[in-house]
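Input: structures, listed below.
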Structure P
Amino acid sequence: MSTQSLPSRAAVVIIGGGMAGLSCASSLAQQGVNDVVLLEAKTLAHAGASSFGESRMFREMYSDPVLCRLAQEANRLWREEEQRSGEILRQTHGLLFYGESWDEETIEGSIPGARRVMDDQGIPYEALTSQQIAERFPLKPRADFSGLFEPTAGAVRSDRVIAHWTRTARAAGHQLIEHCPVQAVDPSSGRVSLQSGEQIEADQV
């Protein structure tokens, strides 16, 4: 359990101290919302969390046009975040999507579907044959494979992003409380119950 004191009330309580929770805290700080408490069961962006590590992929290559537009909007917001932070938070090095060229959609989409959406939305890419993939990358794809290379894709430097958002939230006076696992949330009252038996109420959770 955290040794940091827990207030009985806050305007906003955020549950989780990974990239999603810290981005929420940072955004609230930029909007002038200072009465914020973030509760993290372990440590911020700990080794067992999906946010842990040096980088995470970003791309606009999707078969779903809605996801594609959301990714484009996210990239616009990333550019604004880099201007605010004065840091390079992303590295552009391109992304290869390759495999069988059938129209059946998988969880990652399909090559023909992604190509149609990228054509429709004007996103740059290169269409590659199996031989071209083998010549450019350390891969040995099957002869019937093809691929799409998105040159503007790359990696988000999640370690830098976490540090930037943490600084932003703390500078605004937010309380980022680690080792504070949540037991339950009552949506009607905004009451958050912790495993320690303590409670905190919020206008928004």
Structure Q
Amino acid sequence: MILYYNRKGIGDTLIVYLKEGGKQSVQTKNDVARVFDETTNETLGLNFFNASQFLGDQATGAVAVNAALIDLLNQKLTDAKVDLTLPVDVQPLIVAGYVSESKKHPDSDHMHVCQVDCGEETLQIVCGAPNIEQGQKVVVAKIGALMPNGTIIRPTVLRGVSSDGMICSARELALANAPQKRGILVLNSETQVGQDFNSLKKMHV
């Protein structure tokens, strides 16, 4: 589940992305629009209008999920008679990880296949950065993460090897004064694995 807000670009609307689907239709009740798959009737996403009334001065980009916000959105769904309950999933999707293994890709002269400890799970990620090394602390965008440029991280296969996330550069994280040369952002060796990157940003801006 991804929450996104861009008042200047799309108006005073909180967008909740749940899943991909086929041909879409929209059903609007009160200040809630439900986006659903015409064939399966599955809910693919939600739009909450007049979002500034409960978000306040929210910056453009991904909206941090917390239990209080989900409770509020679920109450709005109930008031609009939308038969859906959003899950309280507050696990961060962009976190600090530890590269426990980095091997050359069997079919590439520049990519590496990495095993990255993200705290609660170890992810296999194919990385093409020239400065990737075993033993580094890095920033990992997990499956479902929304990047600053609007990209949603999805599982993929790169030259025959599965990759379940992305090891991020400073530019991909839209950090101020990010170097223009290629390369991932390497974190301090004392950084806690699994830590939400939002709590680390002030060290890198």
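Rule-based calculations on the coordinates, nothing more; no lab input. Since the model is a prediction, treat every value here as computed from it, not as a measurement. Cβ atoms are built from the backbone, for glycine too; each structure is taken alone.
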> One of P, Q was used to compute distance in nm of label points 7 Å out along Cα→Cβ at positions 164 and 188, and the answer was 4.3. Which one was it?
Replying inline: P
> Of structures P, Q, which gives 41, 17, 16 when semi-axes √(5λ) of the Cα gyration tensor in Å is computed from the coordinates?
Replying inline: P
> Given structures P, Q, which gives the highest value for FRET efficiency 1/(1 + (r/R0)^6) of positions 116 and 172 (r between Cβ atoms, R0 = 30 Å, to 0.05)?
Replying inline: Q
> From which structure (P, Q) was mean count of other Cβ atoms within 10 Å over residues 20-27 calculated, if the value obtained is 11.5?
Replying inline: Q
> Of structures P, Q, which gives -10000 when helix-only ellipticity at 222 nm (-39500 (n - 2.57) for each DSSP H run of 4 or more, over all residues; to 500) is computed from the coordinates?
Replying inline: P
> To which of P, Q does the computed value 34 (relative contact order in percent (Cα under 8 Å, 6 or more apart)) belong?
Replying inline: P
